[in-house]
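What follows draws every value from the coordinates through simple rules; no lab data is involved. Here the structure is a predicted model, which is why all the values come from computation and not from measurement. Cβ atoms are built from the backbone, for glycine too; each structure is taken alone.
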Structure I
Amino acid sequence: MNTPNDLNIKINSIIELHSSGHISEALDAVQTLISQHPNESLLYNISGVCFKATGQLEMALKCFEEAVKLKPNFADANYNLGLTLQDLNQLDAAIESYQATLGLQKSYFKAHNNLGIIYKELGQMGDAVKSYKKAIDLHPNFAEAHNNLGTTLQEMGQLDEAANCYERALAIQPDYIEVHNNLGNTLNLLGQTDEALNSYKQALSINPDYADARNNLGIIHHEMGQLDEAIKCYEKVIAINPENAEAHNNLGVTLNKLTQFHEAINCYEQALAINPNYDESYFNLGTTLYELGRNDEALNSYKQTLIINPDYADAYNNIGNILQELGQFDEAFSNYVYALAIDPDNAEFHRNLALMKNYKKGDTQVIKMQSLLSDDNLSKSERIQLCFALAKAYDDLGEKDELFKILNQGNYLRKDELNYSIEKDLNNHSLFKKMFVSNIENLSSYDSLSIRPIFIVGMPRSGTTLVEQIISSHHKVHGAGELNALDNLIAPIMNNYSPHNNSLSEKNFLLIRQGYSKKLSNLDVIESVITDKMPTNFKNIGFILKAFPEAKIIHLKRDAMAICWSIYQRYFPAEGIGFAYDMEDLGEFYNSYTEMMTFWHELFPNQIYDISYEDLTTNQEQETKKLLEYCELDWDKNCLNFHKNKRAVKTSSSFQVKEKMYQGSSDVWTKYKTQLKPLIDSLGYLS
């Protein structure tokens, strides 16, 4: 028969086996002892610890329950029972066990900490904070509780307090790698980018293979525009753990930013193969498919996002964007409404919905937007979007004073956000002209193109979208929308241009021809004629005609005030239209544009086709026939029914070009002559 002393010796030897990692031997030994001492609660507790260490949670649960049954005031057994119930996600029962533990031993700080973890998981953030603080009060050097309190405060938006918690945890335990990572996340949210980078690097100095910190370092590099560094980080994470879905997804986001769309899609698909319920990856896949013009597939990806997460407001918003571009306005409207119902404070959603509504007095959305705009904590970007949304509402309501008050504010903020200066654009226009006044090498003949480009140029809001919609309704033509490829190809030439060596070479034009042709081929369409309606390609006309002598250039002309008013009242997501947000800038830019067009007409006589927007809207069939004749396209009656064209239109003109020809839009500005006087004066406009 074993004496109590013999039993203690055997228990200590089992504990030593467990501590040294010999779990199976410890488990066998304790089971033998239980058979000899079936009423000894300590043995059941030790057995439960061993079962838990081997992942046999149900067996561990039975052992801890038996230990508590035999000795209800056994605090450690109650605590271990709570731990096991927590691991089994039986959270309510776990709470009861921890509370029982604390009823027996009020100083059991780990029970307070674990209660905090459960409360946080249940969304009871206030209770979680109280539990962590109790654990810290009992044990001030409990680094884990400081960290957990930090993560909870961070989730509650109390970022400074969260950072303080992490710093206290690190003062206690400097090599606490997770805390370095968490501190980096908080500092990044606080906009302290350099400090965040340092925190991630501290984590990686402890463990270079710590995937979370490496992934977060990649996110920082991405946000800073250091995309190559971001890619290296994500690839390192994937090399460490090929099953890291988040790293695959983030790599896809970065490749998408680099316009490597097909590679990005592969990354998203790998992420989804690892985690089929990864809603964010489905959303990002939809965004990239949309960039490629694969709208049906993009819609399916967004819808899959919503199956996984019905509250993913951005997915509803993006579905609305696509449906709007496709002319399915009722369905688009509904999706914007759904997005706002989920996130009623989202300024972008308000602006998108505003563009589709005709406001009446008492509209609750107007009241909501006014309330949001009064919030001093609103970001500049949010304030800008709300200003343009409210301007649309006030325009509908006929409130001129409120319209221009809010519209001028939105434009002022947007110009400031872009840090725009008109001098840069004016200098660039002068440089383009100077380059083509200079001697240009005689060009040898080019190989013929498999795809013939048609460039549609002019000021934004001059009717370029309408003309593309008409031409792309032709059976031989694909409308590619606004391509930035030409600007990207010309930019290096502009950057390297020197007045001391100011001749453009055949090599310059050949590189543009080859690069742009490749871009058109990558669109992977069956049509042999493709339109590019980037309006501001008007400045690139010299390069176009030298690189593509077979190209057609259509120049849209429209009443100056009609164009400029239409521009001034709109928010453009692209950053390259900074001239739009100040009446005087807008007038100066327009005048510079007309000077450039005069220059190109003189330099390249009879090679640019001018078409008047007003003539087109009043003499549709006649002007359409002349337009097709210039483009060397045979007659196609579909061009008269352009509004039936099913192609997506990605500009703010998508509403107009999905309807029949509309006349009279060029006179709308006349209602606001008094308010638009700075613009009229800047243009030198004579009605």
Structure II
Amino acid sequence: MPQNPLAINRRDLLRTASVCGLGLSTFSTALRRAIAAPDTPAIEPWNRFPRMVQEYFVDRVREIEKRSLEVKNSLSTKADAEAYVRATREKVRQCFGPLPERTPLNSRITGVVDRDAYKIEKVIFESRPNFLVTANLYVPKGRNFPLPAVVGTCGHSVTGKGEKAYQSFAQGLARMGYVVLLYDPIGQGERLQYTDANLEPRVGVGTGEHLHAGNQQFLVGEFVGTWRAWDGIRALDYLLSREEVDPKHVGVTGNSGGGTMTTWLCGVEPRWTMAAPSCFVTTFRRNLENELPADTEQCPPRALGLGLDHDDFLTAMAPKPIIVLGKEKDYFDARGNEEAYLRLQRLYKLLGAEDNIARFRGSTYHGYSQENREAMYRWFNGVTKISDAQTEPALTLEEDATLLCTPRGQVAALESRPIYSFTKAKSQSLAQARGNPRGDRLARAVRAALKMPEERGVPDYRIFRTRKQRGYPTANSISYAVDTEPGVHALVYRLSEEPHYSRPPQGPKRAVLYVSHHSADVELREEPLVRELLAAEPQSAFFTCDVRGIGDSRPDTCGVDSFLTPYGSDYFYAIHSVMLDYPYVGQKTYDLLRVLDWLGSFGHEEIHLAGKGWGAIAATFAALLSGSVAQVTLKNALTSYADVAESEQYFWPLSAFVPDVLKTFDLPDCYRELEKKKLKQIEPWGA
């Protein structure tokens, strides 16, 4: 077993998964769980607050939505509405950050499929230097040019532009007289970023790649949603370069993940003249309350912190024509879809353009089905007057192979630069620029990156009744729930040989605080470091801590036992933290600082802070920021954020990452500073 047991060759994983008769995803999840707890304990682990984290986030998002609605409902004049649109556009820009420099598209046509009423050109262009985008351009035949045009954004399909539903709307529009460019998203169709020697996917298709590339990008201050949106903007650039296109009529439409991109593109690109997002628009609150995870690109940084909701990204395009397409039986809540539409309707009415906003709700399940496509056709035709068709024409769909733009079906075979190589290069550039922060400069940088609240104080706490022996290394124990934020508790265990039923006794001056990797309850039985610390400091008081979302408050949301899966509950709250502009690591560090304040109130003024694995991240930052920490021991701590940012493969979760961190510091800066506090590192883990 390698030093980091998660750093296992993917080919070995595939081989072992096959032997076990499991899919790779299922086997990887099982393996991670086995690593986290190598021997299944005979005692069921405690989980006393499984809904705590969910309700904390729901309360925060509800309050944000309430304040946002108060602002929207206060608008009473056209001038108010226009000012709101301008302010919203600026907030959207803050979410997506500065867009990259426009570089040459270097477009080329690699083939043509000739059909009765249109032709399909196979197009490759570069949205960034040597970052290839594959697309199909549907051009009507027998028409007088220029014609209205539409950029089609694909949802989470393996085949991207070859997916039947997306071919259908592109072909339907072309038969009505539109020029349509349908392009492959990153991680789908011909644009897989992580392929093996046989061009097979190495981290999954669609969601797998979006999470893997997107989570890593946060470390260098990038957002994969911006990368995805920039592809769409460059697709529009290409479309407008064609003489067949009328620039006075350019629309955008897509479904599901393509509905996401349509919505975001309405917010970041002013040249659209009409839009039709399908099966995405709802509200952030509904998605959160319904425990519905979304891809990294579907969660814009700071969006919730800035008070934005799905409707606001469409507001940025107001008062241009938009139809919001939804489904009654969609997992994207139809109630939220209606709420978003009603907010837009009120705004458009104030702008004097009420006829430019509409909603269609299909009766079936998630997907760009014919009923939704036909609603889109009618809307676009009403804007452009190119056709009076009300229904979809007869279609003849192509096999995916017919639509391929590359000789081997993947841009990787053309040596397209993979997205992770850009992340690596930016990480290396940031390292040269930031230097080696120390002392107060480093502490300020850490506090700012974690968005750490300034005010603290001695927190209140609950005392749990003592239960039967749990197999801990001391004869007795007692546990406390320490209040850290409203509705949030850090779970603290105090070990002792003597029985204790009340608040912690005063003293001694020195105490050990162990921060768990996944569960203090389990690790008190199984982690050798716990016994080593107890043996090394028999005269010190001994405590352990589960920060929020760990152990006693491990969420049971987002599906059965989803915690360790890439799309599960741990990711769910980490990505919402990104949108709240309050990093999950910052929240966990704040929990620790509050516990340290609590320990100080009992005379424990000198703390030996120890952390393992995920817990070592928060322990590192708390040790740096707290004057009461005198000694630090870290086991299986992450070597550096740069190691993750510069690795094609990594296994650390988003919940361990600090957005934008590499602009100002990295973990080795913290470790160097903690040498002043007798830092001891045990078996560090790499990416």
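To test your reading of the models, identify which of I, II gives 8.9 for distance in nm of label points 7 Å out along Cα→Cβ at positions 45 and 541 when calculated. Walk me through the numbers on the way to the answer.
Details: I: 8.9; II: 2.7.
Traced to structure I.
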Using helix-only ellipticity at 222 nm (-39500 (n - 2.57) for each DSSP H run of 4 or more, over all residues; to 500) as the calculated read-out, with -20500 as its value, let me know the right label among I, II.
I
Quick one: Cα extents along the principal axes in Å, for residues 173-340 alone came out at 57, 29, 27 when computed from one of I, II, so which one is it?
I
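From which structure (I, II) was Rg and Dmax of the Cα atoms in Å calculated, if the value obtained is 27.1, 91?
On the way: I: 33.4, 115; II: 27.1, 91.
The read-out comes from structure II.
When distance in nm of label points 7 Å out along Cα→Cβ at positions 61 and 85 is compared over structures I, II, which one is greatest? Let's see the in-between values first.
On the way: I: 1.1; II: 2.9.
Evaluating distance in nm of label points 7 Å out along Cα→Cβ at positions 61 and 85 on every structure, the highest lands on II.
Comparing FRET efficiency 1/(1 + (r/R0)^6) of positions 269 and 485 (r between Cβ atoms, R0 = 41 Å, to 0.05) across I, II, which structure shows the greatest value? Provide the component values of the computation, followed by the final result.
Values: I: 0.95; II: 0.60.
Structure I comes out on top.
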Assign the value 15, calculated as relative contact order in percent (Cα under 8 Å, 6 or more apart), to the correct structure from I, II.
II
